[in-house]
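Below you'll find a set of structures to go through.
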Structure I
Amino acid sequence: MLALRRGVAALLTLGAGAPAAWLMADERVGGPGIIWVALATLPVAAGLVFVRRLEPQILARAVLWGLLVVGTLLAVAVNGSAVEAHLVSLAFALGAGAALLTLGASGLDAPPARAAFVPQAFRGVLVSILVMAIADTCTLMFWSGLALENKLSPTPGPQIFVVTSAVVMLVAVMGLYGLRVWGFALNMLANVGIAAGAWLVGLDAAIATSLTATAAAQLLVGLPLLRGLAAGRETEALPPRVARALAATVIAGLMLTAVVARVHHAGALG
């Protein structure tokens, strides 16, 4: 059954990028080169779901979470009547979301490939923060790619902000993976800075909202660990069953948001 779930999740992951790849290959449509880079991560993620180690499972979910957020954002922000706009955004959001729901928590209890990454406490919290931090880093890299191609904003402020944020988050991820306190501290501080800075530098409102929401989510997930570090002991986090139900609710909510947004745009333009 587990192999079947992973197979279905892999197919959904590949299918999520199929419309975008088809459109990018069409010379009449094309698109920014960073989209090819983003699409190249999907076959990698599809393969990683079969690897019975913790780190590949984290990376696969991070790619899918990033794609789900980007797909939902595109569905909400891109007010276009073309069929392509509907296909790409919905494929991203629904394909990635369905893959995440199919995988569930399977594989996250696998042993790590790196012996040093063996958290003695807060394993669930650390894994969740890593998934979200890597997903955020991936989306920031995507926006950075658009910025470097001058397709994000006509002014330099937002471009410098997303590139700097991507670098800082990448350093924080490295610290988190090394189970360093400074990595967790940098992640928390970076999320506060991203949530505030996204609005101050004049980013598009939809992108700023997305970055603020994901930053807030990481801060909330990290609260048990923050309390534990302050108290010098492990404090109670959400029960695993509640955490899984909450994650599934968020995924389903993002998928529904993407569908409603596209239907709304199609109705408004029709």
Structure II
Amino acid sequence: MDAEIIRKKLISEYKSIYEKQKSILPKEFFKDDNNDNIPPTIPWIGKNYSKYRILIYASAENLNENVIKEPYFKPEFVYDRHRVRFEKEKIIGIEPFDTDGLKLAALIALQKLKIPIEQNQDVAQCIAVANLSKFSLKRKSNGENNDIKLKKHILASQEYLKLDFKSLGPQLVINASNKEFPSHCYADNPSDKKLIEIIQYTNTQRGFAKSKTLKKISVTEAENYAPDLSELIKKYSEQLPIISNKIKHDRLNLNFVKYFYFFKQKLDEIQKS
């Protein structure tokens, strides 16, 4: 199905669900100055998504009082704010993607699936990206993000997640939210879906060094993979400016390499299954 048709259909369906549930959402969710919840946005859907069908989930928007004053939170745009923001700023408003980490994951996946894109082809136009939680929690008293953790907070998003799968029909799902994907949200048999769970990507790689998963990857494995990863980053350097700046003297941070090596391992496992 054409991406534009999918987008319009999802907007209509998201609106319908939200109107039914907005009065019963958890009180901990972030609200505007009128004490109203912020409607969820549909995923970012690239115009060429239907050819590649890779769906990526990050965590949550982590809204604040300043963000919701932006034009893309106006009623006519709020359900499709990733697209509106991209048209204005060339970012979609999901930090792990906008800072290149999940863009690189998408490029690795496209390469492993043998559907690589050209260097001048925008990877954002080939995939769909969303947050697993369609809502944000109120911030902590010190202003820091308050991450979604409780089951009831994820449950508030489940009908939207079901819609995502039903409408987008992904061939590969990358869950980089640090939260287990609720399998009952698949539109059909969960065993038919190719799902990869990886830890949340941050531009500072905060938490990578403490990750038990990444600690299992040996230095030798990471060092052997580093040249291939470096080559891919250089190939798509114009699309990955932030990550490209991390390459100094042809060297990459070891934990950074381990993150993407683990992801590559998971792709290898899927291809063998």
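No value in this document is a laboratory result; all are computed from the given coordinates. It should be emphasised that the depicted structure is a prediction, and the values quoted were computed from it without experimental measurement. Cβ atoms are built from the backbone, for glycine too; each structure is taken alone.
For this structure, a couple of remarks:
- helix-only ellipticity at 222 nm (-39500 (n - 2.57) for each DSSP H run of 4 or more, over all residues; to 500) from the coordinates reads -27500; which among I, II: I
- Structures compared: I, II; top value of distance in nm of label points 7 Å out along Cα→Cβ at positions 24 and 200, i.e. the largest, recorded for I.
- Ranked by FRET efficiency 1/(1 + (r/R0)^6) of positions 16 and 224 (r between Cβ atoms, R0 = 41 Å, to 0.05), structures I, II are topped by I, which has the highest value.
- Given 1.00 for FRET efficiency 1/(1 + (r/R0)^6) of positions 8 and 160 (r between Cβ atoms, R0 = 35 Å, to 0.05), calculated: source structure among I, II: II
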